[in-house]
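In the part that follows, the structures are each spelled out as structure tokens.
Coordinate-derived values only; no laboratory data. Worth saying up front: this structure is predicted, and the values here are computed from it rather than measured. Cβ atoms are built from the backbone, for glycine too; each structure is taken alone.
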Structure P
Amino acid sequence: MNKAHPLAWHSALTSVSYHQRNWLQDRGSLTRRIQDRCGQFRVKRVFQSFSRIYGDELAVMGLRASELAMVREVYLYCGNTPVVFAHSVVAHKNLRGAWRGLSGLGNKSLGTVLFTNPRIKRTPLEFKKVSCGHFLYDRACAGLSSRPANLWARRSLFTLHGQSILVTEVFLPVILDLPL
């Protein structure tokens with residue numbers, strides 16, 4: 001039996017409901033989609049700092065373990081309820097280039113920046129179900145009152161002038177309460 005590596009991300013979704021698939025596979029702006037379904041949308045930055053990144057991000061970003069990157073983490077809220085946890089990584093050297101304005105976003109949406117510039121290209125989405133012990137699960141659940149058994153995450157690279165930002169979005173269970 002050929003089992004996938006537990007750290008692997010996948011290009012196809014398996015064992016997800018239609019509702020989950022509809023949210024996970026949408027290649028448009030997640031920010032815009034949530035805004036369209038919520039009376040009150042907001043972004044709350046919970047972490048931003050230069051740090052080393054996680055192992056499965058190094059190869060995707062083309063960085064060595066010793067290189068620093070800016071890591072930004074936010075919750076996307078519908079009203080007072082967080083519906084998505086977003087984790088973004090930009091190589092330190094790229095903050096002087098294509099992505100120079102990102103360190104000053106504060107509580108503004110990264111999605112607004114990424115989807116308003118037609119020169120920004122996006123790679124295909126990758127998917128992963130994360131659970132307790134995976135850094136994305138643990139970081140996403142830090143702001144929740146209860147912890148689900150697992151969460152679905154997706155990620156892709158956005159590239160401008162040959163420089164990339166890795167955006168990972170972790171879908172919190174209450175997103176399924178929003179209309180399609």
Structure Q
Amino acid sequence: MIRRLFFELKYILGRTPWDTGISPPELMAFLENHEPGRALDIGCGTGTNLITMARRGWQVTGVDVSRLAIRQAQRKAQAAGLQIQLIRDDVTSFENITGTFDLALDIGCFHSLSQEKRTRYATNLNRFIKAGGTFLLYTWLPENTNVTNLYPSQVVVTQFFDQHFDLTSIEHGTYRQRTSAWLTFKRKD
């Protein structure tokens with residue numbers, strides 16, 4: 001409940017630094033090299049990446065905990081003339097998501113969850129990705145792996161998903177002086 005209120009307040013105040021309005025090059029590269037299918041944007045915010053994917057022929061579903069973010073995404077999709085399914089839901093339960101997806105995208109949602117919620121997220125995500133499907137995850141990583149940190153290490157992130165996914169690539173970087181990475185997972189058959 002507190003998490004939901006936190007994000008609603010951020011959208012009310014217009015303090016959403018994660019909402020750049022630009023789809024990242026890692027997503028663009030993926031879209032250029034894969035045929036359109038069904039995509040799930042986890043923590044979709046105001047729908048920037050949903051619109052990018054829909055314009056490239058993907059059938060897209062966005063899920064976010066924030067009612068305001070979902071409303072803004074609906075307005076943007078309508079203005080763009082695109083059919084986008086938007087669902088307000090908790091990403092640790094995915095209660096309102098149905099069907100399977102060729103692609104799941106998470107840009108910064110997973111790392112904001114508590115340890116317990118990350119476990120539920122990973123367990124529930126497995127239900128929605130088709131065999132051979134892709135999970136693109138952008139996450140912040142700890143600066144120093146020798147101390148307790150809010151963000152999971154690369155090893156820990158991989159462990160959350162390794163039962164059902166193979167890590168196929170990782171690109172390290174920094175964003176706003178934070179260590180980060182793009183991880184690409186492929187759903188096991």
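Looking across P, Q, the calculation of helix-only ellipticity at 222 nm (-39500 (n - 2.57) for each DSSP H run of 4 or more, over all residues; to 500) that yields -9500 traces back to Q.
When volume of the Cα convex hull per residue in Å³ is compared over structures P, Q, which one is greatest?
The maximum falls on structure P.
In this comparison of P, Q, the computed figure 1.3 for distance in nm of label points 7 Å out along Cα→Cβ at positions 42 and 74 is attributed to P. Hey, FRET efficiency 1/(1 + (r/R0)^6) of positions 98 and 154 (r between Cβ atoms, R0 = 35 Å, to 0.05) derived from one of P, Q reads 0.65; which structure? Of the options listed, only Q reproduces it.
Among the shown structures P, Q, from which was the value 24 of relative contact order in percent (Cα under 8 Å, 6 or more apart) calculated? So the calculation was done on P.
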